[in-house]
1. Comparing structures 1, 2 by distance in nm of label points 7 Å out along Cα→Cβ at positions 33 and 145, which one has the largest value?
2. In terms of relative contact order in percent (Cα under 8 Å, 6 or more apart), which of structures 1, 2 is highest?
3. Match the computed value 17.5, 56 of Rg and Dmax of the Cα atoms in Å to one of the structures 1, 2, and report its label.
4. To test your reading of the models, identify which of 1, 2 gives -10000 for helix-only ellipticity at 222 nm (-39500 (n - 2.57) for each DSSP H run of 4 or more, over all residues; to 500) when calculated.
5. If FRET efficiency 1/(1 + (r/R0)^6) of positions 97 and 113 (r between Cβ atoms, R0 = 25 Å, to 0.05) comes out at 0.50 when worked out from the coordinates, which of 1, 2 was used?
6. If distance in nm of label points 7 Å out along Cα→Cβ at positions 57 and 89 computes to 1.5, which of 1, 2 did it come from?
7. If you work out distance in nm of label points 7 Å out along Cα→Cβ at positions 73 and 105 for 1, 2, which one comes out largest?
8. When Cα Rg over 2.2 N^0.38 Å, for residues 81-128 alone is compared over structures 1, 2, which one is greatest?
Structure 1
Amino acid sequence: MKSKDFISKQLEYTAQTIEWALLLIPEDRLFKSPPHDTHPKYSAYGPNYFGRWSAMRIFYHLVHYEELFALPALKVWLGDELIKPIGIVESREYKREIDQGLNLQSLLKRFHLVRDKQIEVIKEIKEEDWIMPKPNTFWGNVSAKFIIAKSIQHTLEHGNKISRNAIFWERSFI
């Protein structure tokens, strides 16, 4: 299987997995910080088991990363200039969007849109350019393949926390 085909499917599948996990979480819990002390090994894991953020905050972080970092970095292979977002503080942006009524459905739409755009860009990148490193403001000299692999890794890392929030929040660990 060609790397570009595989990774495009992974972008689709991991987006579906994130959405599935988020929809498992009761709506009234999406914005709540997880109950770390419910885990029997809290003293060993601390807040790392569930993460420090609510499921919605984690998801916002994923979308924010892909909109402002992953997609623009990938477009460099199509000739765009990479411009580092300056003056954008994610936590401040999140609060502003929450104050403006940010909700799960609107953020899911943004997530699927940015993923669709990444897949379109991947299709346009020539096969021989896919593994060619280019200077990158965020990661040094990397390939387009690396940029997308990083997005998948990032999704899995934070998706694990969202999934834990979905399935273990009310679980009694005995």
Structure 2
Amino acid sequence: MSAADGVKIGFIKRRLKRVRPKRKPVLRKPTNFRNVLIVSEEDKTALIQTVNSYFDRASISVIYKRNNKEDNSKKGQYAVHLSDINLTGKVKNEKLIRLMNEQFDLIIDLQKKDDLLRYISQQIRTSFIVGPNTSENAFMYDLIIDEGQNEKEFIENIAKQITLLSTNGTK
């Protein structure tokens, strides 16, 4: 790790906020979600099909941390590396800038403790964030769900809870 990387990491840690985002959560029925983002520490493009089975009208995107400096991610996939951020904490990767300019209806946060991903995900505009109860990022979630045995079960639990809450909330 270079000295510049150490400066970036220190800056990111200072800029991370442990406060809840100032936004009003908007809960929709699963059929009304249009744009969903999965945040993970590793490539979880295999989960796109599972998420799409519950949120069938939504466009599903994935953001994960990559090890290589070069971004070879495909369309709908976003990979972040420390080199994508300059020394002042501004994102310089054009693909990530486009991601942060999008509005997401739902963010499914699968990552547990990655400062870089948390820094990026705090800057993404969204109306609802869901995550596991074991994550250190639970303070920024609108809905905290039990992880279950695997990620498929976790996605199923998310869909079930959103369905129950959106159905009961409209009565």
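1. Result for distance in nm of label points 7 Å out along Cα→Cβ at positions 33 and 145 over 1, 2: largest is 1.
2. Numbers: 1: 39; 2: 26.
Result for relative contact order in percent (Cα under 8 Å, 6 or more apart) over 1, 2: largest is 1.
3. Working: 1: 17.5, 56; 2: 15.9, 57.
Going through each structure in turn, the value belongs to 1.
4. 2
5. 2
6. 1
7. Numbers: 1: 3.3; 2: 2.1.
Going through 1, 2 one by one, distance in nm of label points 7 Å out along Cα→Cβ at positions 73 and 105 peaks for structure 1.
8. Working: 1: 1.55; 2: 1.15.
If we compare Cα Rg over 2.2 N^0.38 Å, for residues 81-128 alone over 1, 2, the biggest value is for 1.
Any read-out appearing in this document is the output of simple, stated calculations on the displayed coordinates, not a laboratory observation. Since the structure is predicted, the reported quantities are computational estimates derived from the model, not experimental observations. Cβ atoms are built from the backbone, for glycine too; each structure is taken alone.
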